[in-house]
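Input: structures, listed below.
Derivation of every value follows stated rules applied to the coordinates shown; laboratory data play no part. Predicted model, so just to flag it, every value in this text is computed and none were measured. Cβ atoms are built from the backbone, for glycine too; each structure is taken alone.
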Structure 1
Amino acid sequence: MTDAEVEAKLAELGLTLPQAAAPVAAYVPVVISGGHAFVSGQVSFVDGALMKGRLGDDLSVEDGMRAAQGCGLMILAQLKAALGSFDRVERIVKLGGFVNCTGDFTDQPKVVNGASELMVAVFGEAGKHARAAVGVPALPLGCAVEVDAIVAVRGD
């Protein structure tokens, strides 16, 4: 898929690709190895601001889905920064979603759909992926959602 095609898909959704965020600790945003890009966990930036809070407490499922979509957009930004373009993306292989939530919150799959649905909307069939959606009691910087990714890429 070309950069122009990805930008067009995002525009159809009313979204824009953010600037790839710098790491906040001792890691790199993306490692490319063995035909895969391993994207570090991206936290929930929405409209340029970190979405903080806890699902089941002060955030709704819809808030969480927007937060997860923000994570997905940042995954795309990190991929473009690491690969130079989206031309090398073959398939989204797996997403790992972490939801900051109360102990009785059980809609983690619905929340992480915000990132999953974005990948399918952008990449079509190649955006369909395996996934985990896990509830946790806290996330870095107090963010609502964090999502990481494994992406099949052409060439190393």
Structure 2
Amino acid sequence: MAHLELMAEFINIYMSALKNLEKLISQPTSEFGVSFEQWLIMSSVAASSVPLTMTEIATERGVTKGAIARQLKPLFERDYLKQSHDDQDRRRVLLSLTVEGQRVEKIVTQRVGARFDKWLDIYGLDEGRDLLKTFHRLNQLIIQPELNKGKD
């Protein structure tokens, strides 16, 4: 019986908090027509000392090149990102932020940071670390093993 109550409580917190967390996280990016994941790509490009390739971004994010290509398309359309061929290897396509992309990335980075700082002020640094430790454990013990079933 206790397991059923725990499961019901888990489902309730998932539906009321965890499911909506993505909406809250994405709010600073929505004004600019990009998703949180697209901003993460922009942030990776901005933080890199050299232009990145789609393959490098896909590897960093742990997703396919196709998934990254779908994320990149709106960034090109909004003129936040541009691509150029590597002078040493014309087959390599390098990604870099446009001037507008740099501006948007800086604004969103500042807003995401301010929002996170506000959440930590409310929640507490020690509790934030404990929650992160719990999420890491959940990911390591349950989520990743379940996702990797049958991949061997």
With relative contact order in percent (Cα under 8 Å, 6 or more apart) computed for every candidate in 1, 2, 34 is reproduced by structure 1
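I have -20500 for helix-only ellipticity at 222 nm (-39500 (n - 2.57) for each DSSP H run of 4 or more, over all residues; to 500), calculated from one of the structures 1, 2. Which structure is it?
Comparing all candidates, it corresponds to 2.
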Cα extents along the principal axes in Å, calculated, reads 43, 35, 27; among 1, 2 the input was structure 1
Re distance in nm of label points 7 Å out along Cα→Cβ at positions 63 and 119: value 2.6 computed from one entry in 1, 2; matching entry is structure 1
Comparing distance in nm of label points 7 Å out along Cα→Cβ at positions 55 and 103 across structures 1, 2, the largest value goes to 2
Candidates 1, 2; mean count of other Cβ atoms within 10 Å over residues 15-22 computed = 10.4; producing structure is 2
With distance in nm of label points 7 Å out along Cα→Cβ at positions 95 and 111 computed for every candidate in 1, 2, 2.0 is reproduced by structure 2
The value 1.8 for distance in nm of label points 7 Å out along Cα→Cβ at positions 7 and 39, derived from one of 1, 2, belongs to structure 1
